[in-house]
1. When Rg/Rh (Cα atoms, Kirkwood Rh), for residues 20-59 alone is calculated, the result is 0.95; to which of the structures 1, 2, 3 does this value belong?
2. Where does the value 23.4, 75 come from, among 1, 2, 3, when Rg and Dmax of the Cα atoms in Å is the thing being computed?
3. Compute distance in nm of label points 7 Å out along Cα→Cβ at positions 68 and 100 for each of 1, 2, 3 and report the one that scores greatest.
Structure 1
Amino acid sequence: MIKDMLENKRTVSFEIFPPKKDGEFKAVFEVLDALGRLSPDFVSVTYGAGGSRSGKTIEIASYIQNTLGIDAIAHMTCVGSTKDALLSVTQALREKNVTHILALRGDRPRDMSDEQFASRAFAHASDMMDFLRENTDLCMGGACYPEKHFESFSMESDLNNLKKKQDAGAKYFISQMFFDNDYYYSFLEKAGKKGITAPICAGIMPITSAKQLGTTITLSGSSIPKALSDLVAAYGDSSEDMRKAGIDYAIRQILDLRENGVNGIHIYTMNKAKMAAEIMAAL
């Protein structure tokens, strides 16, 4: 069980994503083989909007679970899914011996009308969790946001939603990326006061290019501490220097988290096995 691992030992895990282009799909298995040699405790696989690439997620998760022998977590999103579609995916996962999922609302598909969005089967991830808890035996995790979800009115509201996820069956949480560990420490304290007892794994995104930083901020809403912005200003014009500096920043984040008693580290690898290997070698 992922929950037991996170509660009882130090873990390092990875996230990967299915390539959007079918021609690049075979290469992901080479990445997985390289990541597998690093002995992560588990690997999560992202899921296309509205389940648009759910088949790829299932295939990759199956390879991780059954070929590599590493616990796989398949992301599942509900924003564009029906109840029958979700049950079809959970059945396919079960048939592949994949029993862990990360239950997410997901981003609204670009072609989803306002009417479709308003009448969707599941308004929130916690609604999907309630449904899956009642209809499957999968072990569920959820997402959390140390700086709050960008759509939430306040941190208080976001923490209330997190408690709903726990009550709906989430056994652990994986955090949104953050670049200032103080946000994570503060979040843990606030979550504890709200009665959140499920382990919270810290999500770390190594920033290896100036362009990546801009894209990441746009998508996640994470704030950028001065130390990271100074790093980009100093090394952003040199791709190799920026890459090394970004990896070093992520390593220092992880070491600080460990020194402060954080067991679970989840690395957003962006399918870059060499980068993951350099981080693991420093831990």
Structure 2
Amino acid sequence: MDNEKITVVINTFKSEDKIRACLNSIDSKFKVIVVENSKNNKFKEMLEMHYSNVKCFLTGENLGYAKGNNFGLKKVNTQYALILNPDAILHPKTLNNFLNSTKKFPNFAIMGPSKQDEYNTSDKNKNKDDIFEVEKVKGFAMFLNLNQFKEVGFFDENFFIYLEEIDLCKRLKSKGKTIYLNKNLEINHIGGSSHNQSINLEMELSRNWHWMWSTFYFNKKHHGYFIALIKILGKFFSSVIKMIYYSLIFNKRLRKIYFQRFSGLLNSISGKKSWYRPQI
């Protein structure tokens, strides 16, 4: 049966308020693995009680996007997997449309849904099988053909969040693997809302730290240390100037944000690991 060919993997952290809508959009005939980055056994019990197709694993700590998704992918025993953010909503036909597409494009590595910022997919007259090759897709929804990952591996676990999916796409392309967008895969992504709203500030601080850390690490990995340093110098000095400015006008929130940017960059430049975790 086609539904036995794919498993949905959802990596979560403090997502109790968001994940229900996501799970409700997935047909119960498809298997779902939820990786919860905590020790929240009540969350696990709630999911497995209300959703017969869901198996929830607790990591005991916040592993981040890359390592958390790798954790889930290692438990998949189907040919295909869908990496899905907990604030994403599937169109009812999306999974079946994907499985139909694999019959025409059996050797793809990654296939992404139509809603990506850099592509205009609003033309209703496009053929539903209009699938085209791209360099990268966004990480909120990625259909993976697991047979194509033996040589490359999954996500680089040095990333905590940000740019890990772009890094994966670059590594796949360097090995001659194909990545597609499929206009017939409809997935709505709320964006920036995969966690509970009560922890917004701390999550914003964490995002700013990791964005800067990942930006330097990504450029160092793919272009070398000195090119990465040149690319990042503007952001480094901008963070310092804005941190000082917002301290002088007593804007505590923005001072914290730009301090986090400065700290993330400094740690990455000095070769330290992506160690920062949300203080919640």
Structure 3
Amino acid sequence: MPAKFQRKNPVVIIGVVLMVLLFIATLYPLVFTIMVSLKSTADFTVNPIGFPTDIRWLNFVDAWTGGNFSVLFLNTVVITVFTIIFTILLASPAGFALAKLNIKGGKLIYNYLILGMIIPFQTIMVPLMKICRQLQAFNYSFTLIAIFTATSIILPVMLYTSFYKSVPDEIVEAAKLDGCGMIRILGKILFPLTKSVNATVAIFVGMYAWRDYLIPSLFATDPNARTLVVGIYNFTGSYFNNWPVIFAAIVIQSIPLVVLFLVFQKSFVDGITSGAVKG
């Protein structure tokens, strides 16, 4: 189709307009949050949606000190990092087993994983709280790590399964002929090839653990055991009329997610486009 005709095609024009509108709708809340976080309370009252007339960096200091964010930030980092590590260490061998070991009932297990993605967390929430109460496991970072890992591991297992299925069986057979066992084949040969999948899993799982509110609010009742997103929710009650400080707290909570994506961006895109989510 000639380029000149494409430019005049109403479908193309509508598509471009919709993409621009979607981009604006996605970007504006972020820009608005950053602008408000840099305003004074008086500036926000007079000019709520415009650019700040006098940038106030102290909003971030007030948010950090007023919300006990040093403790909450450390809690969230520890929980998120170890959730990512445990998820990768558990999901990668599980995906390898489903893809390469011809496990009896492997297809049934895979279908069970799909079913597990459909079942909402709320259905197991009450029994899980009952178990944690009996084990006295509330207010521990490991409890949150275990729950986040268990509730997020299904998709990573499916991603690793898809990736390992795309690896030629000849590589595994050649390694066996060289005397390698399955553990060594996975650890020394196949797992180093999963950088793109690891990045994809790290972003998905990291975003889930970092910004989830429900699980930390239920299983971390001690203020010093909570995560940052729960702290921000409670923080809004103390600074109800000071919206610039509240928005500064939101920016603080969002920065690590942006950094996580920027660090793994290339590998994440490679994982999406080169087979990380292939069936």
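1. 2
2. The value was obtained from structure 3.
3. Of structures 1, 2, 3, the maximum of distance in nm of label points 7 Å out along Cα→Cβ at positions 68 and 100 occurs in 3.
The numbers here are math on the coordinates, done by the rules we state, and not lab data. For clarity, every value in this text was computed on a predicted model and none was experimentally measured. Cβ atoms are built from the backbone, for glycine too; each structure is taken alone.
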